[in-house]
Structure 1
């Protein structure tokens, strides 16, 4: 693939887009509750959400280009290296965003569109432009943006805001916290060099460990709620409980012999595994509206 195309793909943060595509799918199938699914509607909804997520990532790369140059993890990004100019990035982001919004407005409904645009505003206008540089609680507000794709997927299929929507928003928002704090601990020296403020508790490993443990516990409780609310089956309950327990055990074990940075990285990586597994179970182990479940509905 030509290098010129690759840089335009990379600037959208494709792994983040893919992750949000997975969580949006989980929300969609959860709301469908095993009913018959219109394949075109599903694909159009997921494509629209993905385009707006990609637009937000391009905007974030543009806004953070000066910060990215100060961090080893991000200094090779296209905007940080000047491979794409800010003006071109804005045009590119606008094209992606308008295309995604038009697709959602036409196929997924106003409610879905409003939720995705709200998440976009939180991520780009609130988090990226201001909070990330000035507020120690930036991740708490930014977590709302991470909950937008699964919530939008839910509303695209169900066209409603109900208890299930509240649960899914809570689960994916709470997951963001230990996930973000783990990478903040792992990269805290780079964050400090870039001037990104962290919670005081994250300045020292023991206190940071305690914060992560508390958030994992809260997340675990929230993640089990869909089953007790009648939205997911007992397979989801068992797998989610197991994943949460493993994640909590890793957090409680602490750095030990592996060292602080490796421990924090381990927590971060496992957080990704946890949300991926949870999303798959949420999409497949729904409390069906009719016999046969999602598999038969898609067949």
Structure 2
């Protein structure tokens, strides 16, 4: 009896020790994540300017959301953002998957080649935006220096309304295609080899193996990669701000750039918080569509 009581006390003591170590982390997470979400939601229903902290928030109900949803410019910025997301994520998926198929075999120097391909995604997006801005400079940029002898033309990549958005798509694709490649390569390596060997015994074609073995087994991983990249591309800010700052004009004005302008240039904090929650709802809706598709693929597989 005494031994059982001692064990119970010892177990309770161990639990208390665990909570002692966990509580600082939990409090930090609540302070850095949960509280800002609640506070920003509160401010989204108020008229408030962060550069005037002495002025109390003024309740306006849903006026901030109504003003945003009736703003034709905001719908245009959502359209620009959606166009960027579709082009960039689509290109990253195709290039990443293609490179993963090429790397899904043993050859000399495979580890070095894979590491070099992964380097772009390890850089800061702001740094990537800056050095691509220098590379694409229309006067003395490296890209025009290389293509001018061949084409005779020197496009103004980031300062021409016709090429600015495609240039951002190219920059983002260069940076994040390795991420898609890494996820796809992990899925391809996880496919059991005996399935391909059995298909070879039955003299199955390469397309048959790809369609009926490879795609069904790596489909869930592909969709997870698409979810992550779509969410990240939809809220992209740093690279766009450094490379074009939403210009020329507003042809690259992403929703995240508008959010920054409202919050830190116009100091319209309440409306900026409302826009942030609208963007959050859109991202959650897109994620749910992907998750439903993912569940359907898993059910079929």
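Every read-out reported here was derived from the displayed coordinates using simple, explicitly stated rules and does not represent laboratory data. What you are looking at is a predicted structure, and each value in this text was computed from that prediction instead of being measured.
Listed values, structure above:
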quantity: Rg and Dmax of the Cα atoms in Å, for residues 165-236 alone derived as 15.2, 47 - corresponding label from 1, 2; calculated: 1
quantity: Source structure (of 1, 2) for mean projected area of the Cα convex hull in nm², computed value 27.1; calculated: 2
quantity: Among 1, 2, structure where Rg and Dmax of the Cα atoms in Å, for residues 37-100 alone as derived comes to 14.4, 47; calculated: 1
